[in-house]
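Right after this note come the structures.
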Structure 1
Amino acid sequence: MKASIILNGSSEGTLYITGELIIAVDGGAEELRRRKILPHVLIGDMDSVSDDTLEYFEANGVKIYAYPPEKDETDFELAVNYAFKHGATEVEVLNWYGERIDMMLAMIGLMSKFDNVVAISDKCEVGVIRAGDINKQTLKALSGETWSFIPLCNAEFSIVGFKYPFNGKMDITAPIGVSNLAINNEVKVEVKNGKVVYVRWKKRPL
């Protein structure tokens, strides 16, 4: 089962939800209400949700799990834990793009703990491949797309299907994997040691 987690980002484009379990995270509920979409669950400390929206979702049968602001987990982590605990085998993260670079970095760090968690926007797709992730060795691409590979914080990996092939060790202090170009409609990534973040730009970045 796929779960869709909707964060409190700044989605200006489409919000193509493909999961069977829809989880709104805090202010992500406002975006779903604006689009007239009911999630199955709303999770968070509710510091970015209006009382009116909470009442609206509660009246429409949405399960609400409110947590105190003083907690060790981020709202996103609570949502991912909920998804996998309730039968999800993969997670798509939506409405995550925005100006909160700290939250995006935290999101990527948390993604690296789990299998099959991908952040998707109109512009790009972000995922983390860990050593031994056999199911992620082959990824869909379009020839001419910009891709980047960034180790967390060092990794040994190889990539095939790109203008600049790589096979070796890379450290985040020398991120030579940024701004590569796909030359096939299918690419291969093998992580031998460590974790690697990939960014697939579906729309050409500035």
Structure 2
Amino acid sequence: MTILTLASSSSIRAKLLRNAGLDFEVKPARIDEASITESLRSEGATPHDIADALAEHKALRTANRDPTALVLGCDQLLECEGQLYQKPETPEDALRQLSELRGKTHRLHTAAVLFAQRQPVWRHVSTPRLTMRTCSDGFLERYVADNWDNIRHCVGCYQIEGPGIRLFSRIEGDLFAIQGLPLLELLSILIQRKDIPG
């Protein structure tokens, strides 16, 4: 029996849920993330609040298609020195982003919002901090060339569960949240609500 609908096309989030033994279906939500982000930034919203709002928009969009579903919306924003980074559009864009992030500490704002009967019943934002090594230009160029197919859908242009871990000298925070989902907190609320045994 399906207990959860994931409003995301992220293969990593799906893998985390599958590895945790959850029965779920995937119904990605299409929203205009750029417009929502721009509007919220103009109102002075923090990256934490923007990530939360984007996750809520995705959950609501999918919940409106199936009012009886338990829907999980997620989003992740990368913030470094006041700048927000999006998923790279090209290998050149990925290389530029990584060049700007090297030698610095950035934050990943990872948000999850759970909807039941088209209403938010739980939300969580985790903010890990990651410090990137001062990598050489040649290393970054090889990294992007070798891993483009895997990093093109990742904010920050890395996957710490793969070769991307070599980019970092220090990581503080929840490894699941870095991968895109505050899994432990999600499992806790699902157990508390009696959606899953525990």
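Hey, distance in nm of label points 7 Å out along Cα→Cβ at positions 97 and 169 derived from one of 1, 2 reads 2.3; which structure?
On the way: 1: 3.6; 2: 2.3.
Of the structures listed, the value fits 2.
Assuming -5500 is helix-only ellipticity at 222 nm (-39500 (n - 2.57) for each DSSP H run of 4 or more, over all residues; to 500) as calculated from a single structure, say which of 1, 2 it is. Of the structures listed, the value fits 1.
Here mean count of other Cβ atoms within 10 Å over residues 65-72 has been calculated and equals 17.6, so which of 1, 2 was it run on? Kindly include the intermediate steps, with their values, before the conclusion.
Values: 1: 9.6; 2: 17.6.
Checking each candidate, the match is 2.
If distance in nm of label points 7 Å out along Cα→Cβ at positions 49 and 185 comes out at 1.7 when worked out from the coordinates, which of 1, 2 was used? The value was obtained from structure 2.
Read-outs: derived from the displayed coordinates by stated rules, not from any lab. Here the structure is a predicted model, which means the values were calculated and not measured. Cβ atoms are built from the backbone, for glycine too; each structure is taken alone.
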